[in-house]
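A.B. asks: Below you'll find the structures, each written out as structure tokens.
Please treat every number below as a calculation from the coordinates, not as lab data. Note that the coordinates shown come from a computational prediction; the quantities given were computed from them, not determined experimentally. Cβ atoms are built from the backbone, for glycine too; each structure is taken alone.
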Structure P
Amino acid sequence: MSMSRTQTRFLAASPEQVWDVLSTPSLWPAFADDVQSFTVVGAEGLVGPGAARRLRLGDEVQVLPSARVRGSIHGLTAPPATITALETDAVLEWTQAQPGGGTSQRYELTPQGSGTLMTRRTESTGPLAAAWWASLGGPLSHDLSPVAARIVAMTGSNDPSAADAPLVILAGGSGYLGSLLAYELLARGRDVRVLTRSPHQGLAYRQLAWDGITVGPWAEALSDPRGVDIVNVSGHPIGGAGGASEMARMRTSRVNPTRALVAALNAAGVTAKHWVQGSGVVLRADPEEGPITEATVPTVAGEELAGMTRLVEEWEAAAADAPAERLNYIRTGIVLGHDAAAFRALRAVATLGAGGALAGGKQWVPWIHEDDWLAIARAALGLEPGVNLPSGPVIAAAPHPVRNAELMRQLRSRVAPAGLGLPAPGPLLKLGTGLLRKDPAVLTGSANATSAVLPEAGFAFRFETLPAALDDILG
């Protein structure tokens, strides 16, 4: 038995620069939130890059996860780990043998252009793999994006164009996609400011306080001499209890911040170089309705879906007159990623053996892997070589959408006990979502949506098919 997670991120630093940080034990807590301490047993006085003492093959290290209770218990009961693979500027692996199995973590550095692809694989194996994953592997395998961003902050970017690139102002950076993009841009050497209602200490990106409504001191950043790019993915999560009050909350949390950004740019007399505007794929009531592209006019039936359609229309309309050289509306489908809320919910249902078709399963699901969403956002910011997006809407969904029945079949074949998946007919689904204060329209709506703009612009998806995406996320 084994449990694992593998992630890869690009860093605007050379393998040698990344290695200087990675091979210095005392720096691990500084770049990895997951790590409370990483100490070589019997070694004293370890310091930063340039020190004579670095990790060596065969070193014993005490690895403590940041989770306080589990970390303390692990430190008292677990033996040291051992550096089991070390190739300068290329590979670093530690392994902790435990009764009934063990846990290992391996970093691989691969040169790519002027930067580095950093891959991290964390794995627990053996008959007690689930227990070791819960105590060590899982706590040390959270998102790699903040790690990449912090390492580049420590090494400095070696991208010569980054210093003069526009400042990125990102609204909605505390949400799932916003935080992913903020860390992604930092790891690529870009300067980012995240607008947030609740600034937090210890994050890798700089934050500016705002209320999402008015033009305040935060707007001074818009006059940066390098120019500015705007990314606006603000918004209360979709899929709550439904109803008028929930719809109003989703609307104001999207439309008001958009209007505030437009007003601030106009007041400053600034034209953004790129404006990346969050949006969504409009769901339909009829699963047999034809394919949807950026040019399709929305048609809906039912007040729930009509409300979502109006929300998307108002959200995009609020940015229509934004002063920007290029404006893209990123109409996002269901994002698949290890920590994506919708994916986690579907995975949990499937793991419990209830991952059958929802409401008949005929509805189309426009899905996208989180890495492809990040690539589309980079393209909208002019950061993807060979991709030239025109202004206007872009559907962020993979080229091969699937029906709900196929999505659930693929998911439960990977996580459900014996592939079991009890279906949820429409009335039962409505009852269950009502008890959980969730909106069933998000699960029963359909959109056979793909982008006509992306292939014409030269964009290539990394994950075109659902099996490939799920294997990457769950592998």
Structure Q
Amino acid sequence: MVMEGEGEGEGEGESEQRHNVVLFPFMAQGHMIPMLDIARMLADHRLAVTLVTTPLNAVRIRAAAWSPRVRVLEMEFPCAEVGLPKGCESFEDVPSYDLMSNFLRATEMLREPFEKLIRQEVENPLCIISDTFFWWTVETGKVFGIPRLVFHGTSCFSLCCLRCIREHKPHNNVGSDAEPFLLPGLPGELTFTRTQLPEFWKVNVELMASGFDRVFEVMRRADVQSYGTLVNSFNELEPEYVDHYKNMEGTKAWPIGPVSLCNRDQIDKAARGKKASVDKSACLRWLDTQKPESVVYVCFGSTHKLAPTQLTEIGLGLEASGLPFIWVVRGDTEQVDQWLPKGFEERVKGRGMVIKGWAPQILILSHPATGGFVTHCGWNSTLEGLTAGLPMVSWPLYAEQPLNARLVVDVLKVAVAIVDKETQGVVPKEAVERAVSEMMGNGEMRGRARELGEMARRAVEDGGSSHMNLTLFIQDMITYKKPHAM
């Protein structure tokens, strides 16, 4: 079904008709948002873009301002066929851990309708850019005789670490979870412990039984078979790891980030992601009343919910810090009010803002009053904080977030580690207060963060490394010699 962009926009010409890039983002906010940014970037380079998703995700996309060069196609998501509730079309909407493998199984059933859409609706497809979870699109590329590019929504540092762990398994050669080990062959000689690894590399019977291990293996094989990789990073941020990743995989890779910087004005920044749960103008007016670099922004992403006891400690720690803050918490108003410390909102009135739901994160991070970021170290949030030139407190929760935390804490040295995978139980309010105060008071850390923010902005400008990489990628696709389709 065609939703948008059926006609030519003003100024579109032969190149748009001839070169049509197919984008297929994984159905989760953290994966979808950067892919939508890539769609905008390609459209700005005068390419036609066809973005494929499911009906409910298409509704969310429709709310964003789109170039007439971007067209959205939708296909049904097989919820019932895999035992998911009706309308469960995003990974964060999966109601329980036990059903996550069902969701991944449903994504594997999308191949036939995806190929049917391309065959019927996409004229002259140039290439497929798909999330690493859609491993089967490498075969779709062969069917149509076009290259498949894999999109990884994380850093080259994390990709290098994951590859090393998978191949060498150094965590199996130590005697305890606390014993350190090196990741062989990586630049920097960083040591890790088992407790600092992503959950999916630990011995976890429940995880292995869920089918995730099989998915990760087929994803890896498909990534290697793909034509190349687009990475939401930039050369200057992690130069050793960009080079190491390219050499390690033996395929082409183009760091084209930070992709969030394609959102240049306040309207674009505010529209990014889900609809905000707070009036954006009121949020900006409040920030306007604060001193420069004085506000702590606290957000733990779109997926994970912290325990109420932990959230209470965070609130008390922020209160004790005496610093102005914006704190984003998941859940509806009634749920949040149940665990907020008694009288908390009244005591911090005027100094603290609690946003219950979704926040306009880019808008907040880029405001001059924002001075630091307490983050779960999801890569989108981490890179957005780096792009804003902000020091951070790292609080990784799951997936590859512990690796992203090691990058910002130990390699880039722009973050304070409040918690790592060796921390057990609830982090107390005193630790929250200490970490936030250290982040806001460390001038050297702030200076390094500011330099990285300037590098990020230069990377996407004309002549910058990411701008050049995107241009080279487009040229590579246009000159690609198409083999005979299968």
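A.B. asks: Matching task: 0.55 is the computed value of FRET efficiency 1/(1 + (r/R0)^6) of positions 308 and 460 (r between Cβ atoms, R0 = 41 Å, to 0.05). Pick the structure from P, Q.
C.D. replies: Q
A.B. asks: With helix-only ellipticity at 222 nm (-39500 (n - 2.57) for each DSSP H run of 4 or more, over all residues; to 500) derived from the coordinates and found to be -9500, which of P, Q does the value describe?
C.D. replies: Among P, Q, the structure yielding -9500 for helix-only ellipticity at 222 nm (-39500 (n - 2.57) for each DSSP H run of 4 or more, over all residues; to 500) is P.
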